[in-house]
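The next part holds the structures, each set out as structure tokens.
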Structure I
């Protein structure tokens, strides 16, 4: 479980690489927790799509997510291009996961 907030050391207060690494490890743990939660929603999405004609790739939704992520990144001082690159990679993986379960992917069609 991640450390409590009062144990957190802001970047500008870190005085050693051990402190920096400990904080990066804390953040990585939180990011994995959030990715696991996001994965559960994607896993649910393909199950809902199974009975519909909607495929795994929904271009307008991908762009909507990217636009929101870029705006949020900019507001938080994160380079929007970095956020976009990470999200496009993640979204691509999730789309492939959905395609495999929906029967649209290369493993199901033989392509």
Structure II
């Protein structure tokens, strides 16, 4: 199962303050839009998404090449998904699930 790139999506209270903090740690903005309240930052192999007011808790995020094949594999293993991708479509889609400790996981193909 190829989960692709891993990042942490952080729910932040102040996008500018969070951006300034992570830039001081050596991260660089590589995508996003301040007016839409989200940024993606990178430092080497590490990626962080900063999201102001878009969700309540932090989320583990994976960006695979094929989310639907992962969905089929997870369901075959008996893992419950909280949101499923439409199997009759192709291209961008996402699924969500929660680990045994309540941590949210987003598997997002874009």
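Bear in mind these aren't lab numbers, they're just calculated from the coordinates by the rules spelled out. Quantities reported herein were computed from a predicted structural model and do not represent experimental measurements. Cβ atoms are built from the backbone, for glycine too; each structure is taken alone.
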- prompt: For which of the structures I, II does the calculation of semi-axes √(5λ) of the Cα gyration tensor in Å return 27, 14, 13?
  reply: II
statement: If you rank structures I, II by distance in nm of label points 7 Å out along Cα→Cβ at positions 33 and 57, the highest one is I
message: With Cα extents along the principal axes in Å, for residues 41-80 alone coming out at 41, 18, 9, pick the structure among I, II it was computed from.
response: I
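Among the shown structures I, II, from which was the value -23500 of helix-only ellipticity at 222 nm (-39500 (n - 2.57) for each DSSP H run of 4 or more, over all residues; to 500) calculated?
Details: I: -23500; II: -5500.
Traced to structure I.
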message: When relative contact order in percent (Cα under 8 Å, 6 or more apart) is compared over structures I, II, which one is greatest?
response: II
